[in-house]
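Any read-out appearing in this document is the output of simple, stated calculations on the displayed coordinates, not a laboratory observation. What you see is a predicted model; the values in this text were computed from it and never measured. Cβ atoms are built from the backbone, for glycine too; each structure is taken alone.
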Structure 1
Amino acid sequence: MSTTLNLAVLQLPIRFSKIADNISTTQSMLAQHMAEHPDTEAILLPELWTTGFYPQPLSDYADSDGQSIKKLYSKLAQKHHIYIIGGSVITKTNDKYYNTSYAFAPDGKLLTTYNKTHLFSYAGEDQYFTPGDSLTTFTIKSIKCGIIICYDLRFPELARKLALENIDLLFLPAAWPQKRLMHWDTLLRARAIENQIYVAACNGITRYREDGNQLGGHSVILDPWGQELAKASDKDATSDKPSGQIITAQLDTSTLTSIRSTINVFQDRRPHLY
């Protein structure tokens, strides 16, 4: 018997370092979306959505053990009766800083925590953050899910390991630069196709970085064939004052069954060779 999921991806216009503004905008966008689309069951936020990628010093922006953001996620999940995959935020635990994602259930309970595994050395992320050392899976309805964050996308072993744990849906919050959007589109499609999974990717829009680097856009939901079920328009990517977008799609596990029985790559793998 198949399961469906009405999924939304919130492409936030992030104000660099403005936590209160970003939270307020997210709450407003979510409330409006749920009023217009009450059948939405789950929503994904971008990487470092409260701050942008990433203000310094981290000590001024880090959430101690994620206490504040977890309270907010729990409140919003219960208010809208929705699963929240909370992108990621800067957290501090035992004097170490992490790029952390949380997922919450409609009853307000924490489902899972994931700390970004691969830190983007090109942007110095590895100099300030501590990498996570474990993967995680969780379930929405009967759909098994995994989370990776931004730069993690460039490491196919990570997504494959989750696929070997039988995930059906991969969430990817990101702060991906527009100048490498060809990589973004190609890698996302590859992860969906090679692992025969749905992929939901949320790339926030940041126009307020001190170095002038423009991040974001092209959030997308892909099916296991790599086909676009929904994609954000280019309006935010070309606007001086991005308004943000929410894209939606209905996922159906019968599609997974059909694809996996047609081209059964997991049955045909020869892992003893690699």
Structure 2
Amino acid sequence: MHYAVGKSPIFIGGAPRSGTTLLRAIVNASRNIVCGPEMRVIPALCHLNQQIEDGHMDVLQANYGLDAQALHDRFARTIDQLLAPLHLKTGARVAEKTPANILHFPRLRRLFPDSPLIAVVRDGRDVVASLLCMDWTDAHTGQPMAITRDAGAAAQLWVDSVEAGRRLAGDPGFTELVYERLARDPQAEIGRLFLRLGESEDALARALDHVRHFDKRAGQAESSADRVAQPIDTAAIGRWQRDLSPAQIRQVEAIAGPTLEAMGYA
């Protein structure tokens, strides 16, 4: 496929409050990669693509001569065209960060066979503790989102996100980036990522100076922007131990225990 963005786009995802905005700020500071505020439309397009493939391919193929690959090609071109203005403006390779991308990584792999897919993973208990501090509301109902009020709902979203990423294990274009390692040794963790992306040492040096380049006002949907505008530290690691009640910890571990253990968090 010939990309309007020049080179296959990079997709970043992870459970909300896992560190995806921090990674966006870091890669965007490299100047070789441009990663704007999250679009939020790619998960919706992936979901629609799957709905059509699952329920309407017989009609499309019989009456319009479209097989599954032709359908995927059209969706890939749509996403490519949505990202193209950012490439034309900067000349850089385009990355798109929306946390829910990770839930659609298997679908994105079908649409973009050669795109890097980057999953940010953080201790699920810390993710839950952070989500429960958010004041997000459901756009359709106007009510608080369940993941900001119920530890079990937040834990289930974390499990779904991590497991969706793990389905790509073994895929040469898939990278799992661990928040705790990033916070403790950003040069090593981002260096590993940039090596896989074929980025230079100069780009890495600029990326690690992300605070100088990050515009916290740019992303209206990025609730962690104020935090990301500060230097990287380890203060948020293990926050669940002080922020979650014993009942909430039991609730999280009942849902996420096997995944926490598989990821080395328990």
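Calculating distance in nm of label points 7 Å out along Cα→Cβ at positions 35 and 203 for structures 1, 2 picks out 1 as the one with the greatest value. Look at relative contact order in percent (Cα under 8 Å, 6 or more apart) for each of 1, 2: the largest one is in 2. One of 1, 2 was used to calculate helix-only ellipticity at 222 nm (-39500 (n - 2.57) for each DSSP H run of 4 or more, over all residues; to 500), giving -8000; which? Of the structures listed, the value fits 1. From 1, 2, which structure was mean count of other Cβ atoms within 10 Å over residues 19-26 = 27.1 calculated on? Value 27.1 for mean count of other Cβ atoms within 10 Å over residues 19-26 corresponds to 2 out of 1, 2.
Comparing distance in nm of label points 7 Å out along Cα→Cβ at positions 83 and 251 across structures 1, 2, the highest value is found for 2.
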